[in-house]
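Engineer: In structure tokens below, several structures.
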Structure I
Amino acid sequence: MVGVSPALVSMVLNGKAEQYRIGEEVARRVEETAKEMHYVPNVYAKTLRSGKTQLVGLIVTDISNPFYSAIARIVEDRASELNYTVLISSTDENLKNTERLVDVLLNKGVEGLILVPCDGSIKLIQRLYDSHFPTVLLDRYFPDIDLSSSCLDNYRATELATEHLLGQGYKNIALIAYNTEMHHILDRISGYEDTMKNAGLSAYVHVRKVNILNPRPGIREALEELIHRKHVDAIMFLTNMLATNGLYCLNEMNVKIPEDVAVVGFNGNDAFNLFYSPITYIRQPIEQIAKGSIDILIKRIKKSNYKSKLFLEPELVIQQSSQRIS
């Protein structure tokens, strides 16, 4: 319709007019005609030619968790800046779901994966590593598998929080965690335990583990024991969801914070700030973790031997819930 060859039209519509020295007037006519005809590029054909889909997968445990929804938003925005689209899925901490979603995304043609692994997924992660498929672990990692990752320095996080509580004069400090073998949780437990032992308080180390899928009953049971029988004066919750459920239980038990017990949570949320005694919490550098994961992945896609492991510094946000009442 514009009196030029199909090859020339293709060059213009693929943004290569200047590269092939096509005149501005010809390029303008081609673009105007394409617009009038509501031309839509055949992305599938382009993908077959290039072998590139510009798709990456992001698999988290639960997109409704404020931490992961914030991560997903940042990853999406950063990927868009890099001309990639993100396909997002949730596993509900279920291994079969994780395996299925990995297969689905691979069949969709994603060029790489950002993955929050669930408990028991080490064989899946090992397979991804052995296949050399571009993969970045987010928030959680396996020390024995040499995959790229973007995570918090989890040991330092609880070390920092425990040091703060000790500095406030608390000694009988308990910790509530998930019952899991995931290393990010084990590192958080170790940071707390080592700091207590280094302070000569091994006798006051109390670790209670609860079910990851239905934590509230276990939290309530643990709190009843820790407060009424162990007489702890401070409690640390190792995740945002544990802290939110823990505050609910403490409220039900009419436990005053920090008068009866000090509290430290993980990952701030609105509930922490709106609570009658604003909650001290360990802040993860969410933007750095999220951007780090997608930046590492894209570099790995473009360069097969690229590898990077980020362990980012936590920050303790001190509020009323951990302040000693004199």
Structure II
Amino acid sequence: MKECFAIGIDLGASQIKSGIVSDRGKIRFKQACPTPANSGRAKIVSSLQKAVSQLIEFSRSHRIEIKGIGIGSPGTVELKSGKVVGASPNLPGWTGVGLKSIFRKFKLPVLADNDTNLMALAESRVGSARGYKNALCLTIGTGIGGGVILNGELYHGLNSSAGELGHTCICFEGKACRCGSSGCLEAYASVPAMLEAAHSALANTDNTSQLRECQNHLTPLLIFQAARSKDRVALQVIEKEIEYLSAGLASVVNLLNPEVIVIGGGLVEADSSFLPGLEKRIKQKAFPSATGKLKVVKAKLGNQAGFIGAARYCLESLNEN
């Protein structure tokens, strides 16, 4: 059967990643450019249009027929209209943007969804969740995003707001979250929260930790490296990270009973050695009936998952119609 191709776009707070992807998940061409997140809506729109123009130029020179455009954006995206109805704090002024209208001049069908939903779809079709009908997918980076696959399909909920795993409450009246609520998983287990915990631990312990030498430029990678040397502060920080993540995910496991949890983002790209420990703690906290065959695995597609999923979502939606 002849391959079909779509343009996939992953709009992030720091980068716009895009590519031409087949219905089999094969990438024919990919590119990335900085996101002018603090330069206003018009600049972001212009960057998105330029990216698509470059991809269409490539497709024409290589005789690739483009069926449509798929785009993933932070925030809540209304599926039918393609409008961003609840934007991420990382993209100021992005609420209300009509994602479909941005690409109207290209005269191609446009499908839009939340960026982490599309990461989940990509991992489900050609990544670590392939072969599983029920999966949770989350990314741990500046924030914590999530997507849910139920019975082989991306689950959106009533108003396309499903999958916000980072805003599962793990501590009543806890730390303030960027979303405006408090006690959210993201406030405790995102990369910035992990680094904050490391700085706090260093301020309240003796001078023996090797992390003290690099405390002005701490990263998850440095913390994991120190943990391999049995550094007490690093081990404490990672144990706390596992504790917070397992608290949030155990509740979702009890609710949805997935077969697999796929984790991507900056934290696991730095080091995924904590995942077996996370799986163990989830199984200790959740019902045995919900965790008997549960696996916690690293995402396969890395930072390409967003635009692969966007293209796939476009092609699947067009095929259904």
Structure III
Amino acid sequence: MNFLEVSNISKELHGAYILKDVSFTQQPFQKIVIAGETGSGKSTLMKIVGGMAQADAGTVMFEGRRVKGALEVLIPGHPGTAYLSQHFELRNNYRVEEILSYANKLTDEDAAEIYRICRISHLLKRKTDQLSGGEKQRIAMARLLISAPRLFLLDEPFSNLDMIHKSILKNVISDIGEKLGITIMLISHDPMDILPWADQILVMKDGEIVQQGSPQQIYNQPVNEYVAGLFGKYNLLAPGKASVLEGLPGITLNGKNIFIRPEDFKLVRTKKDAIPGKIRDIAYYGSFLEAEVALGNEVVTVKTTDTRLKKGAAVNVSVAPETVWYF
């Protein structure tokens, strides 16, 4: 039996599908991310998984029990699951400890452990109008966690957070899974949030899953340009332009698009197994540079840590054939 099984979920709005025949499974402690452009159906799918919205067709099974839709129950939601909306709210002018006490199903010791994991122990005496956005979010998470869920659904938890609070929240989410033994599914649009954390990624477009796989598969072997673009910069050479790579070992000119991530191009000293190029522009990103390199009539983006590069310099470009993807 699967921990979570989503089967053939569909939903229409004003005669158009916002979800169409969506199916996937999740195993205990498997970390799943739902990714996709705005309006692709991510949030609606997550709400249906958590019993917070009603599907028109299909079923969601959690631990062998059907998750009822929001129209089938008095209070939306399903036992053992918790859903945190990106538009969460906390009551104004209440002390944090008051808000948390109303939802607490745990012993004081277990609740204190959750407060510690959520990095809010020092905030319990404060009122909610004295908190930052990141602090409010961690309190909202703790409020759900003290109801002892086994599946935690997070809708865009990293949105609108500065780098400091985002870093804190990433550690909190990791600890929730590892120390509390709670299975997590989240929605995010930032590849730097998704790729290091996920075990499995579901990529959605127009209400359908267009690709599902490990972070490595999604990043290095996208099924199309849409998926490629969601996870960072890339080089795509159409069949008519791929001839600029002729001469590189292992490159096949087979009439398909050639896909190469910027970090997979290498700037090398030797001309052997490389092709000549010229740097047209350079952008500085702190820990690396991105160089726009002209290869004949085509321009590719190359990511490098060589800070000595200068605009206009002649370079030799190589690429390992195993990093090249065709679609």
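We did not get these values from a lab; they are worked out from the coordinates using the rules stated. Computed from a predicted model, the values in this text were never measured in an experiment. Cβ atoms are built from the backbone, for glycine too; each structure is taken alone.
Engineer: Any idea which of I, II, III comes out highest on distance in nm of label points 7 Å out along Cα→Cβ at positions 113 and 137?
Structural biologist: Checked I, II, III; max of distance in nm of label points 7 Å out along Cα→Cβ at positions 113 and 137 sits with III.
Engineer: Further question: Where does the value 44, 25, 15 come from, among I, II, III, when semi-axes √(5λ) of the Cα gyration tensor in Å is the thing being computed?
Structural biologist: III
Engineer: By the measure distance in nm of label points 7 Å out along Cα→Cβ at positions 17 and 145, tell me the structure among I, II, III with the highest figure.
Structural biologist: I
Engineer: Using the calculated result -14000 for helix-only ellipticity at 222 nm (-39500 (n - 2.57) for each DSSP H run of 4 or more, over all residues; to 500), pick out the matching structure from I, II, III.
Structural biologist: Here the read-out was taken from I.
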